[in-house]
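Coordinate-derived values only; no laboratory data. Owing to the predicted nature of the structure, the values given are computational and were not obtained by experimental measurement. Cβ atoms are built from the backbone, for glycine too; each structure is taken alone.
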Structure I
Amino acid sequence: MKKEQEKDIRVQLTIAKQQGTLIEVHNLPDDEYFNVGFVVALDPVFCLMISIDWDGKINGLIAIRISSIYDTQRRSDYLTTISEKTKVAHDYHYFDIWQVQQFLDDHPQLMVGDLLDNVLQDSFTNQLPVVIGTQKYKGKDDFEGLLTRLDKIQLTLHYFNDHDLSSLWEYRVLRAQIDYVRVRGTQMATSKQILQDIFNEM
């Protein structure tokens with residue numbers, strides 16, 4: 001996939017934010033995997049999106065490093081399909097089961113300033129699991145777990161491996177190496193349940 005210029009990507013993200021429309025964000029080399037959602041905030045380094053899944057419902061928030069984005073799409077058949085599915089999700093009251101919109105309404109400060117720091121601090125303070133993707137693995141592996149240490153340079157994550165639940169593992173990540181962070185959604189809730197039931201961690 002040919003990488004779009006960062007200034008053009010930022011323009012598309014800004015338009016999507018201003019218009020409140022869905023956007024595809026391709027930030028991984030494999031074009032089969034990308035994010036769809038509503039841009040709610042931008043800073044010089046990251047964008048913050050309400051992430052929408054294939055069923056047309058909110059599955060959490062994701063902060064994505066803008067320089068890691070290859071391409072964006074604001075008009076596609078896929079987005080049209082997802083838009084139709086969001087209507088059904090609204091009609092049948094499962095669009096926002098994690099109450100992400102209410103959370104943002106109650107915490108507007110999350111969308112101002114350093115977006116990466118905001119989402120990490122929120123999860124660290126409230127002991128909520130996160131999913132972290134790094135520049136090193138580029139989507140081939142991401143890490144689900146609990147932040148146990150957080151400073152301005154790096155974080156420490158106690159994470160689990162779905163295929164080896166014999167113990168928790170520890171991973172130190174430089175903030176500068178983070179490509180994306182998923183918070184407050186489906187993966188947060190399932191990770192929390194695993195950490196509680198299997199590792200007595202929560």
Structure II
Amino acid sequence: MNKLSSTAATKEVNSLVEMLDQLFLEIYVAFMKHRLTLRYRQTSDDLAKQIRKSLANLYESSAKVSAVEALAMQSTAINFSKVFYDLLRISDQVETKVKENVLFSEVASKEMSDLMKGTRELLHHVGDAVLTRNELIAAHVARETAALSAMAASMSGMHEDRLCKGVCHPKASIIYMNLLQHLTDILWHYRALTSEENVVPEVL
């Protein structure tokens with residue numbers, strides 16, 4: 001697929017990546033500190049509003065370009081929206097964890113921290129690949145998403161083992177597995193955004 005040439009599309013994608021990254025950081029800090037600060041709530045709410053507006057702008061601006069680029073812009077908007085809503089689901093799980101004082105083991109916290117950090121750090125490379133369609137950047141994203149997905153699969157197996165041994169509390173297990181699923185979904189959307197087709201998910 002050709003890179004996005006529309007100035008409006010480039011502006012919105014850059015803006016979306018920055019805001020999604022900031023939202024991801026706020027969630028990550030809340031998870032690591034096991035605390036929901038007033039700043040977290042205000043910043044998260046403000047970012048969510050701005051991201052929704054930017055997604056709408058990107059989709060609506062597709063009406064002003066060629067049919068080929070319009071499809072690329074719409075696919076990009078939809079896949080970024082999927083990343084956004086999975087981040088909101090992750091935020092919900094983190095908030096439940098904090099409010100109900102559900103504690104993870106040191107091992108589980110380290111595993112989840114590593115996966116969240118790696119997934120967040122890859123976001124800017126995804127944005128670069130979307131805008132430039134650079135094959136080297138896209139290949140880097142493909143390798144990293146594969147590695148992180150493999151990490152997630154390994155984490156799932158190790159977690160099930162801990163659960164069977166009674167090391168993990170059932171309530172913590174539910175939150176852990178939900179976080180794992182949403183992060184895995186985000187990695188899927190990264191691949192969709194940087195694939196040759198920039199595919200639209202079947203379930204919208």
Structure III
Amino acid sequence: MFDLLERTELLMEDSRLYASIVRGDRGERDPAVLAFTMVHNKTMITREMLQFYYRLWTGPTLQVDVDGSNLESEMAERAVYLGKMLFVEVLSAIEHCAKKVAAEQGIVQGPLSLRFILDSTMAQGLMTADRNREWNDIITVRNLAVHDNSVSDRSKRCVIGTVTLSMRPNRMMKGPLSTFIELARISNQYFYEWLSSVRSTGRLDEGNV
């Protein structure tokens with residue numbers, strides 16, 4: 001649990017830094033500033049909830065009616081749930097902002113899903129194929145978490161930054177306890193990278209996709 005708290009603190013620090021950089025370039029109303037601010041705030045709430053559970057379960061007197069033999073699994077279940085919710089919220093903020101930035105940069109036609117926008121970025125030479133693969137895996141994990149209770153519909157081994165996930169058909173995805181929080185942190189970093197790349201060109205031309 002303590003490791004998860006440290007990871008949320010890193011995500012909050014990253015979000016503050018990225019918001020500050022973007023704000024300095026474009027002002028407070030920039031959609032990217034709002035996205036990073038939202039990520040920071042959602043992470044702060046998640047951190048507070050993790051701290052609550054940590055204190056609840058590790059205090060001198062156990063304050064909940066749970067058999068001691070089940071304590072570890074109960075803690076893990078809550079940690080995974082909170083991490084999953086944070087990851088979904090972070091991707092939601094990123095997708096909302098990416099659509100606005102894509103319109104700003106000239107992608108105004110077609111199905112402006114996050115996957116479409118990122119594929120278009122790669123087609124413009126502004127993203128490597130390896131990074132696009134990671135993004136597609138991030139989106140797949142998000143979709144499975146939202147729509148299928150994290151149960152996979154395929155066999156796949158995903159390597160996303162420092163995270164490795166194993167997927168098997170009709171089974172829940174398997175990864176470390178920190179998986180969802182770390183995916184949220186990686187997604188936030190990759191989004192800042194994408195934002196910097198796209199805006200450095202002045203325009204994305206959807207017609208070349």
### Query
If Cα extents along the principal axes in Å, for residues 73-176 alone is computed to be 48, 25, 17, which of I, II, III is the source?
II
### Summary
Computing relative contact order in percent (Cα under 8 Å, 6 or more apart) for each of I, II, III, the value 30 comes from structure II
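Which of I, II, III yields 1.3 for distance in nm of label points 7 Å out along Cα→Cβ at positions 97 and 169, as computed? Provide the component values of the computation, followed by the final result.
Details: I: 2.9; II: 1.3; III: 3.9.
Among I, II, III, the structure yielding 1.3 for distance in nm of label points 7 Å out along Cα→Cβ at positions 97 and 169 is II.
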### Message
Matching task: -29000 is the computed value of helix-only ellipticity at 222 nm (-39500 (n - 2.57) for each DSSP H run of 4 or more, over all residues; to 500). Pick the structure from I, II, III.
### Response
II
